[in-house]
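Given below, in the form of structure tokens, are the structures.
Every number in this text was worked out from the coordinates using simple rules, so none of it is lab data. Note that this is a predicted model, so its numbers are computed, not measured. Cβ atoms are built from the backbone, for glycine too; each structure is taken alone.
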Structure 1
Amino acid sequence: MKMYLAGHRGMVGAAIHRQLERRLADGERVEIVTRTHSELDLTDQARVREFMAAERPDVVILAAAKVGGIHANNTYPAEFIYENLMMEANIIHQAFKSGVTRLLFLGSSCIYPKNAPQPMAEDALMTGTLEPTNEPYAIAKIAGIKLCESYNRQHGTDYRSVMPTNLYGPGDNFHPENSHVLPALIRRFHEAAQERREKVVIWGSGTPRREFLHVDDMAAASLFVLDLDRETYEANTQPMQSQINVGTGSDVSILELAGLVAKITGFEGKILTDPTKPDGTMRKLMDVSRLARMGWSSGIKLEDGIKETYRWFLDNHENIRS
């Protein structure tokens with residue numbers, strides 16, 4: 001079986017790649033095809049068409065995406081919607097044209113409305129207004145789900161979608177402005193501890209609650225869903241509501257998270273909040289009962305996962321861009 005993994009250098013793609021390599025080591029017969037951005041620009045329709053026609057993979061995992069935190073989404077909305085739409089449209093359409101019958105698309109929990117009932121079930125999709133700070137990215141991810149569903153309905157393909165909650169882990173983006181909340185906190189508290197600062201100020205009120213899933217759990221869940229037989233997958237989804245939530249089913253407040261990161265990084269000063277900065281959605285907890293019914297649940301506890309991520313940061317922070 002030839003499998004094309006798009007986005008193998010990203011945090012999620014790299015985690016999936018590690019698990020696929022372990023399968024190879026265990027004797028599973030699969031050829032993993034990858035391309036770097038310099039080798040293949042996924043927003044270039046002609047180049048994606050040529051690549052797919054030449055390689056003709058049996059399976060595609062679409063983990064490539066332009067991602068970032070609140071600041072990045074607010075600053076670069078045009079880039080977030082354009083690049084993600086182009087990548088999804090090019091890969092999904094050319095996968096179909098080259099005969100790919102099974103594809104896995106990775107989305108995001110931000111597809112759900114800002115005020116969706118908690119925990120957010122799959123049927124909350126498109127029932128309300130999106131969070132304004134990341135609406136362009138969310139719309140692109142919704143389009144990816146609907147592309148998969150549309151090809152399934154019209155052409156009988158088996159294109160699946162998984163929607164992870166907030167992810168973290170080795171390979172994360174620790175940029176002080178363009179990263180997501182957890183890696184941003186790890187870097188900020190690490191630097192504060194090293195410099196023996198008396199306080200750290202976190203964005204917003206600290207009251208929003210977030211759910212966090214280790215990237216290795218996400219990789220395991222992705223391959224679990226990809227490996228499901230078609231009958232099981234379709235029995236637990238609907239033709240026009242086919243995405244599957246992936247998360248832990250539990251959440252913490254941002255202030256609680258900051259306290260945990262402070263403990264792990266050795267910061268002993270005060271933690272203050274800045275209510276003048278945006279909070280984003282007040283709560284984002286995934287309903288993961290659909291995936292649980294299929295037989296998968298997360299296994300990495302938050303504190304253990306943050307400790308591992310911090311160790312990776314310490315080992316690699318000199319090479320992480322500022």
Structure 2
Amino acid sequence: MRKIYVAGHRGMVGSAIVRKLTARQAAGEALAVVTRTHAELDLTNQAAVRAFMAQETPDVVILAAAKVGGIHANNSYPADFIYENLMIECNVIHEAFAAGVTKLLQLGSSCIYPKAVAQPMAEEALLTGTLEPTNEPYAVAKIAGIKLCESYNRQHGVDYRSVMPTNLYGPGDNFHPENSHVLPALIRRFHEAKRDGAEAVTIWGTGTPRREFLHVDDMAEASLFVLDLDQETYAANTAPMLSHINVGTGSDIAIYEVAELIAKVVGYQGRIETDPSKPDGTLRKLMDVRRLSQMGWDAKVALEQGLQETYAWYLANYETARG
């Protein structure tokens with residue numbers, strides 16, 4: 001029986017991965033899922049992680065734990081973002097190796113790519129230019145995670161892989177009014193505007209930047225797909241020092257259009273206004289997903305369907321989701 005440790009199982013992505021693994025268990029696959037809450041295991045504490053790995057000796061580690069947030073959070077807490085994410089990656093990856101774990105999957109982010117990069121962003125664009133200033137500390141930490149995995153592969157012959165998702169959304173998202181990403185933030189604001197009878201909702205920036213959005217269930221499926229790839233297929237589609245794999249839908253949408261779509265899903269009928277005094281962030285972030293598609297995986301959840309599911313989850317969990 002394979003023992004799989006999912007770090008970050010309470011987060012949006014980690015919980016989706018656990019749901020997929022639980023479904024596999026129910027279908028008869030011989031696997032055991034190991035999890036720990038932050039209160040039970042602080043991943044920034046190397047000694048604690050070492051003791052946990054030595055005790056549990058998992059066969060596989062899925063590193064979905066991270067400190068994440070939107071533009072405001074990244075601008076406000078840059079030291080927290082780079083320190084905590086570096087510590088989590090160093091501790092989990094190194095102590096997994098020390099405990100004999102030969103197979104690991106770490107999840108990163110599309111923000112690893114330079115600000116001025118050709119679209120769609122191919123894996124080969126990594127480290128070819130300057131990063132977006134608003135989330136540079138987080139991006140540097142995520143790049144370090146990729147290079148940790150590649151370095152352990154080269155030196156120790158293990159099989160540590162990395163997947164880089166585009167913007168994620170779905171059940172379990174963070175709906176905090178200041179520290180959330182754009183989709184959950186807009187869902188909350190349009191819901192509250194409808195509830196309060198507001199005549200208009202103002203969105204940050206010009207509304208023209210384009211973003212790609214991937215449902216978290218698709219991300220969980222893609223993560224397990226990459227994890228399960230045989231070594232020959234994985235090696236044939238990657239390189240030792242360019243081994244990460246983009247995960248996305250391959251299509252994007254303007255923020256203003258997203259706002260219109262969310263207003264439709266929520267049932268808000270007021271005006272949508274923009275605030276150009278607020279930052280837009282990167283003007284476009286579209287992933288080149290040909291590498292993953294060629295290996296046999298493509299996204300399935302359409303954006304409007306995913307937004308409907310996410311809004312339904314928000315309503316069902318409103319008291320805890322609203323932060």
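Which of the displayed structures (1, 2) returns the greatest value of distance in nm of label points 7 Å out along Cα→Cβ at positions 216 and 304 on calculation?
2
Can you say which of 1, 2 returns 2.6 when distance in nm of label points 7 Å out along Cα→Cβ at positions 80 and 296 is computed?
Label of the originating structure: 1.
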